[in-house]
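> Okay, got some structures for you below.
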Structure I
Amino acid sequence: MKALILSGGHGTRLRPLTYSQQKQLIPVANKPVLFYAIEDVIEAGIHDIGIIVGPNADQVKKTVLSRNWDADIEFIYQGEPRGLAHAILVARDYLGDDDFVMYLGDNILREGIVKHKEHFEKGNYDSSILLQEVPNPQQFGVAELNEDGKTIKRLVEKPKVPPSNLALVGIYFFKPIIHEAVRNIKPSWRNELEITDAIQWLIDHGYRVGWTKVTGWWKDTGKPEDLLDANRLILDDIRADIKIGTKARIHGRVVIGEGTEIDENTVIKGPVVIGKNVRIMNSYIGPYTSIGDNVVIENTEIEDSIILEGSEIRNAGRIVESLIGRGVKIINGTSHPFGRKLVIGDNSRLIL
C-alpha cells in the first residue's frame, strides 16, 4: 500500500499566516501539522509516501526533508487545486495499481489509522472511509447509511438538511478502481472534482464501500480556532520534560527545549511546550500554550496560544487565544493590564 498526503492549496481561511507559509506546515504543539499525517501512515506500516504540493512546494519539500523518515517520499506537483479527486488524477503515475490511503495533510487524528487500515484490508473493500459524529454536519461531507446501519447509501457534500450527523474525516482508503471513478465524475458547482462524488460513483456502480467510526478526537485545522483547539488536545497528552536549571515557578506538565532561559520572576502553568533557545523574563505562561524556537518574551502574560519561532513579545499585556506567526515583533512602551486576542502573520511588527 502507498500513501497520498495532500499538502497543497492556498489556505485562505488561515490568512494572513498563509500568505508566507503553507498551512500544513503551521506547528501544533511545536510540530508541523503535516508531520502528524506522515507519522500516522508510517505507524500503519506504509513506507511509500507521495506528497501533493502546490503554491509553496519548495517550502514543503525543505521542511519534510529536514527529518529522516522511515519512508521513501516523493513530491507531486498539483498546480492549481481543483478538488481532492483531482489530486488522485495528478498522482496517477505515482500510485500505479497499488492500494493507497489518501490523507489530508491539515487533519490530525489522535488514534492514528492502524485499525482503519486493517478494516479496509480484512473486509476486502474497494474503498473505506472514516466517519465521526459531529454537532454541525452541514459543514462537512456527510454519509447516509442504509437501513441495516452497516452499509453506505449515499454521500452528500455540505448538505443544508443533513441526512445524518456522520461527517467524513479527511482520510480515505482506495483500491485502484478509484482511478476509473475520478475519470468519470464531473466538476461540482465549486468547479472542483469532489472525492465524495468519486466514492458515490463506486457505490452507484456496485463496488463495496466500507466505513469505520473514529472513536477519539479528530481536527481539521483549517481555521485559527481549529489550530488552537488541536493544540489544546495534543498538549493534554504531553508528559513533563524539564531539562533546564531555573528558579522559575513551574506547575503541571511542561516541556522545555535545550538552550532556553527562564528567569525566577516567571510563572509557567502547564500543559505547555517551549522550544529551544527561548528567553522568558518576568512573564506568565499559562496552560495550553506552545512557544517555538528562538522566541523572546518579556513582561507579558500568554495563555492558550501558539507562538511561532523567532518572535519577540515585550510589555504586551495579556495575550489569550492567539496565533502569532514567525518573526513577529509585538512591543509596547507601557504595560496596561488588559487582554488581547490576535492572529498575526509572519514577520509582522505590532507597536502597541
Structure II
Amino acid sequence: MDTKAFTTAMISAVMLSTAAAGSVSVYIGTYTGDRSRGIYRTTLDLDSGALAEPVLAAETRNPSFIEIHPSGRFLYAVSEGGGAGSVSAFAVDAQTGNLRLLNQQPSGGAGPCHVNLDRAGRNVLVANYGSGSASVIPIRPDGTLGEPTGFVQHTGSGPNAGRQKGPHAHSVNVSPDDRFAFVADLGIDKIMIYRLRVEAGTIIASDPPFAALAPGAGPRHFAFHPNGNYAYVINELNSTMTAFAYDVASGVLAEIQTVPTLPRGFTGSSSCAEVRVHPGGRFLYGSNRGHDSIVVYRIDPAAGTLTLVEHQTAGIKTPRNFNIDPSGAFCLVANQDSDSVIVFRIDPQTGSLTPTEGRISVGRPVCIRFR
C-alpha cells in the first residue's frame, strides 16, 4: 500500500473507532488566574455534541498549550510566562482522566507558547515565543522528561515595528514521517525547516533552511494535510492563509496560494490564531480574533488550493484556539475572552459549521486536545 492510501486508511480507521466509542475525552489548557487554575477535562458526546461539566484535571501555572502522548498515557504542557519557561509532564489516570505531575524541564527559552510531539512519541518539541527559539526534550519510557537535547536560536526581524523587532517562534510541527520539524516564526516571516533526528533528539537546519512568507505576514500556526502532500500556515499579522506543496523527500515547502481569512470589506482590527485541516482532508479552518470568526475553506484534493465556504461567528469571542474531534463531526472553539468552549457540528458535504447546544464555562481557555 502506498503512503497516500495508507494515510487515508488510517484516518478512516480512527474516525470509525472514535465514532463507535460514542464519546471522546477533551483536555483544555488555559491562562491561570482568578478564573482558571490549570488544565481542565471534559467529555464530548459524539452524537449530540454536548460537553460534560468541566473538571480541574491538574492545577498548574499558565498551561497555555498542551499535547497528549500517542499512547494516551501522558500529557505535556508548557508553562507560559514572560521569563524562562518550562515544560511539564503529567501521567493520565486511566480511570478518572485526572493528571499527576511527573516532572518539569526548562523549555530552553522565554515565553514557551506551543508544544508538540514527534509521531513516535519519543520527544517533546517546544516553541519559545519570547526568545525566538525551539527546543527538543526527550521523553523517557516512564513518561518523564529528560534534559533538553536539541536547541535552535532564530535571528532576524520583520517590518512590523510593534511585533517583529526580533524572532518569535510561535509553533513547531513534525512531518508525517518524523524526518522534519517546521517552526513558524512570526517575528521573521519564515517557517524554519529542520531535519529531525528522533533517536538523538536533535534538530539541524535543512537545505533550504526555511520557507519565506510575505513581509509582515507573521506566520503563527501550521498544519499538514492528511495525505502529506500539502501544508497550511495561518498568518497572524496580515490575516491570510498560505497553502504549500510539500516535498516529502527534501522537506521543501513551495507556496501554492495565499488567501485572506477575513470577509471582503471588513475594516476592523483582527489577527489570526489557529489552523486545522479536517481529518477527512476536504476542508480547512482558521480562527480570526477581532472579527471573531472561524473561516472555512474547501480544499481542492488535486491541487491543495482553497476556496472560501463561509465565516461562522455565532457565539464566538476571541477564538484563540479550536480543534476538530477525531471523528470529524464537531469543531470545538475556545473563546479566550468569554471564558467558554462552544461546539459546532460540521457538515460532511460542505464543511460548514452549525451551532449546537454544546457549551461549557472555562476560564480563559486557549488550547483544546482530544484523548
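The numbers here are math on the coordinates, done by the rules we state, and not lab data. Because the structure is predicted, anything quoted here is derived from the model rather than measured. Cβ atoms are built from the backbone, for glycine too; each structure is taken alone.
> With P(r) over Cα pairs in 10 Å bins from 0, in percent derived from the coordinates and found to be 6, 26, 37, 27, 5, 0, which of I, II does the value describe?
Label of the source structure: II.
> Hey, mean count of other Cβ atoms within 10 Å over residues 182-189 derived from one of I, II reads 13.4; which structure?
I
> Have a look at I, II and say which one yields 12.4 for mean count of other Cβ atoms within 10 Å over residues 62-69, as calculated.
So the calculation was done on I.
> Next up: Could you figure out which one of I, II the value -1500 for helix-only ellipticity at 222 nm (-39500 (n - 2.57) for each DSSP H run of 4 or more, over all residues; to 500) was computed from?
II
> Using FRET efficiency 1/(1 + (r/R0)^6) of positions 206 and 294 (r between Cβ atoms, R0 = 30 Å, to 0.05) for the comparison, can you identify which of I, II gives the largest number?
Evaluating FRET efficiency 1/(1 + (r/R0)^6) of positions 206 and 294 (r between Cβ atoms, R0 = 30 Å, to 0.05) on every structure, the highest lands on II.
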